[in-house]
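Below, each structure is written out as structure tokens.
Derivation of every value follows stated rules applied to the coordinates shown; laboratory data play no part. Small disclaimer: the values here were computed from a predicted structure and weren't measured. Cβ atoms are built from the backbone, for glycine too; each structure is taken alone.
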Structure 1
Amino acid sequence: MAAFDFDPGEVFPAPVAGVAPRSVAARAGLRPGDLLLAVNGVPARDVIDVQVLTSEPRLIFLIERDGKRLERRARRRYGQPLGLTFETEVFDGPVRVCRNHCDFCFVAQMPPDLRGPLYVKDDDYRLSFLHGNYITLTNLSERDWERIEAYHLSPLYVSVHATEPDVRVSLMHNPRAGQIMAQLERLASLGIEVHTQAVLLPGRNDGAHLDRTIADLAGLHPHLRSLCVAPVGLTRWRHDALRPYTGAEAAPVLDQVAWWQAQLRERLGLAFVYASDEWYLLAGQDAPPLDAYDALLPALIENGVGMVRTFLERWPETQAKLARLGGTRQTWVTGTLFAPALATCAADFARETGVAVEVVATPNRAFGETVTVAGLLTAGDVIAALEAAPASRDVLVLPEAMFRGPEGCALDGGTRDDIQRHFNRPVHTVA
């Protein structure tokens, strides 16, 4: 049974989306469309509960099917896959949403007419544990803290931005934001591993404030494993006077991070603080070597850290894949930030293979041209950029990161097939 104390009167019907063949769930007779009500007499509020409750060797599933409540039983050997997926990972209501009012909130700067879920400002500790989503810790109840401890939900990913209480409150406009160091110390006392990030705004939380943030967070190592430093992302839909960093301003930030990395390597045995790739691209500097990331890239890469170096390390494999696509004229599409680096790779590829390559640096019309990363391009952006740069081309190659939505959709709902039909050319994606 679960270690967490559930109210037996709470039931949260969880729609089953899929049942893997020959799995424990299949042997129990569960089907897509069933509503899972409880496991071994305990209702589950999310997939974390399901993972814990189904760790027992004997399982009794209480389900609802066609308006009737049924029990289904199965045995589960250690390590045997459950084989059960759900339409949502949170059963007890909507995901926890953010209660802050950050000046730089990216969701608040979203253009209209994108996919609905993109406008949800999730701040749910469960999604942080399950998917590495960054949370602020400002909406946790004592019951949430008890559950984090009981289930040892580790690692968690926390947006810190600044450790000085008044600075963090001024950034997030929430009085609870000033409790961040006490909250991180509590997670450390529970043995929870934490990865953190600081989104910097010019003149607000950089400079001496960043020094304080790095020093404070490094003091909680080893439970606090890393700090990623990223520049603020601003779209044309913002309603304030914030501005992005310039290339000239990026270099001093990199110098500051490098100084701290040198100090902390001596003290902790690792750099601890890592600059996102945007700083290096803005400053026109090469990305650090792979070993500079201290084997932490799996946890950091979704925060924009180490993506360029990972791409370069995998370039021989990617180049071989591109060569197999065929055609004598390929067009590679990317965001404006990465285009210069990709152009260098394209020149090498053309020399080695004889394939002519055109790199199309795609301006972001949906978010505005201050948003320069490939992962936030829409299908509409790509179509517009390719139409504005007419060329004879056999094959189109797009960034895989564009199509992370349901069923391979881009942010505007467009798909690779839509672009392929529009240009009547084969379209491929590459990481």
Structure 2
Amino acid sequence: MDSSLIRKYRNFLDNGKTERECVNEIIKLAEAEGFRNVSETSVLKAGDKVYFQVYGKSIALFQIGSGKAEDGMNILGAHIDSPRLDIKMKPLYESDGIVYLDTHYYGGIKKYQWVTIPLAIHGVVAKKDGSVINVTIGEDDESALCISDILPHIAQDQMKKTAAEAVAGEDLDIIVGLSDDRNGEEKEKGKKAILSVLEEKYGIAEDDFLSAELEAVPAGKSKLMGLDGSMVLAYGQDDRICAFTSLEAILHAEPSERTLCCVLVDKEEIGSTGSTGMDSVFFENAVSEVLSRMSGGYDSMKLRRMLMNSYMLSSDVNSAYDPLNASLFDKKNSSFLGEGIVFNKYTGSRGKSGASDANAEFIARLRAKMDEYKVPFQMAELAKVDVGGGGTIAKYAAYYGMSVIDAGVAVMSMHAPWEITAAKDVEYATSCYKAFLTM
């Protein structure tokens, strides 16, 4: 196991628990390897390295090739958002001596998994004067936040509910303080005390929540897992394990005839919507900015050909085979921890709905490239037919006519606050993405 690579990966997870934090970390790592903001350039030639970011939440990195732009790019794509709890616009309230923050969950979660675990708040608060304040609460060794649950002695009614109903979304409110005036002799004394702490520490007032992006995530650092240290236990590995390994590949890529690209986007967990999701013109705009600075400049037909002739690995995680829940899987078409990158010809659900379904010829070329570089790989589905399913960003790339397939890492306990991966799959994924960039 490459302990140095695993340490870098764990640092990436610990330093990037939100999309904004990820982009900041990506820019820091990219600039150390010679990448520049494309807005600071006017002409791009072979070997140049640039990045294009939008709203601090999505980013695309490019290494300019020596060939014609119309011949296409080799693209690695992943997402950097993860399931979490978002703090509402008017969140702070006091009830019978306890002070809470109201939340709205983001992405597909099992709500009951988020109670009684240590939580931290990461994000930004934008003030009316134009300043933006970075906020991190609950990550030090001495403090954290938490959502309470009902003690089992009086939870008879709760225990009769389905898992989906046991904890309601509106009950995922985070305890942030206590009042010493439970009888209410001084109205909202506890809430005022919390606001005083926020004012002293961050200079923010209650109405500043209206223009804040604050995310509640599991508190604490990633860990090696197992008595043999063979796994990684961490929040946000869907899909930051693919983001990190894709980034590693392009940061250390050799000069190429084809232009190389790594696109890392927001909003996948809620359908890739919005201005920072893949279902927007973000990627098209990024490629256009690069093309306009390359030899021959921009024109719409050149852009279309560049995109259509591209190859892409839509790098997203796959469900790892779970022996304790074997009935959910078609074992011969499943992916396993520690057995290499997972190529997923199609995702979707209910008859492949929402999938792009990769072409056989493209898969054959990938197989040959993996064999050439001796990269272990698996071909798999998410689970048994009609058990469930999910989508990725692949279909938004396929819209341009490019060859694209889902390729990622097997993850156990996907979308849980703490997810499990095999440490050596970090190495395998990095090797796969490096090999792909030479196609």
Structure 3
Amino acid sequence: MPTFQFEAIDAATGKEIRDTVDAANEAEAQATIRSMGYMVTKLKARKAKAAPAGGGGRKPGRTFAIGGVSTKELTLFTRQLSILQDAGLPILRSLKLLADMQKPGRLKNSLLDVCDEIEGGSTLSEALAKSPKAFDRLYCNMIRAGEAGGALEVILRRLAEFMERSQALKRKVKGALVYPIVVVMVAVGILAFIMIKIVPQFKKIFDDFDSELPAMTQTLIDISNFTVNYWYLLPLIPIAFMLTIKAIKLIPYGRFGWDLFVLKMVIFGQLVEKNILSRSSRTLGTLLASGVPILEAINITKETSGNMMFERLFQKTSDAIRDGDAIAKPLKTYAVPPFNAVAMFFWTLFMPGVGALLYLTRYKKPVVDDLVVNMVDVGEESGELDTMLYKVADTYDEEVAVLTESLTSLMEPLLIIFLGGAVGFIVVALFMPLIKLINDLS
């Protein structure tokens, strides 16, 4: 029996309904829908999907793919789709054209599936929602809002701009971290080589003379012996540390504590906090400007924040709005983090002696500045909340860029001082007993 896709209005509540119904023909489908108490506004037969050749296996045109779609690929696709829609091409033709242009992989497979769903009677947002590995909830909700408002090309353009700005900020932060990471890795490699190959040779010389070694030299030799005997711990220690953190994050309280620790870290915590505020503000502003309801927009922003403290903040704000409050008040109230023992443990671990005291003096600092709260308050009063959120995002984008450049400039001399100090310690520790031996021989 054929399946019909329909859109209708509930006569009792006035709510828009989208569903399917099985009927022998269109007239019977109309009668069935009216019997449900709905007024039909759109009715279309859903085409039956052709079964793959051979009775099973992969659909034609699809290739085997592992993982999801990269942000770069999705951003480029969204910009291209936006341009095609601005040019007036039908959505199905645009999608097929872009699917043919894609390299074999997850995105191409998903676009082919989307085309099949649209040909079967689904809307674009419904078709995209059936490929969650390629198109997340934020993406699908913005498309749904564009369809409802009849401004799909505007929403696609806005979505493309949002993704491009997020991608640019991410590239800037990653690029700034490449230099110090490479320098640290090279430095660790050089120091490990010195400890394993060079210092043991000097140790043999010192043993031949059988003289008492200075404390600095003995410390260096002890470090060298440990490195020679337990060199395999050098890669295992960071791996074990990361696995421990992952295990702690499996428990919600533990994940909350780690996320709080990251937000409150000296120097780097500010970068993480401002980056999340920028991304969350732009996400929420884009959703509201696209016509997504406020509660749905806040829930989507919560899911994309990537930090449990901000997830808690947005959840509490959503609950308060549902109870009749405005956004600004709960945003300020719940921006103050609660005490967390796991966060205190990490502070104590990374800063022995003073870590616990620093945590107790810093943990109540709000994660949302008064500037953000005030701008949100003004935006609500003026009815321009989305515009104010864009301004907040732009402000924090600039602050993240400046902070990233400052940290990069600061880390260069710090790394030079660290390397100079390590090499100087090794040189002095090795030559002190040599000078003593020369003086004794003289």
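Things worth noting here:
- With mean count of other Cβ atoms within 10 Å over residues 270-277 computed over the structures 1, 2, 3, the top value is the one for 1, the highest of the group.
- Computed 58, 29, 19 for semi-axes √(5λ) of the Cα gyration tensor in Å - originating structure among 1, 2, 3: 3
- Ranked by FRET efficiency 1/(1 + (r/R0)^6) of positions 158 and 302 (r between Cβ atoms, R0 = 25 Å, to 0.05), structures 1, 2, 3 are led by 1, which has the greatest value.
- Identity of the structure behind 9 (criterion: relative contact order in percent (Cα under 8 Å, 6 or more apart), calculated), options 1, 2, 3: 1
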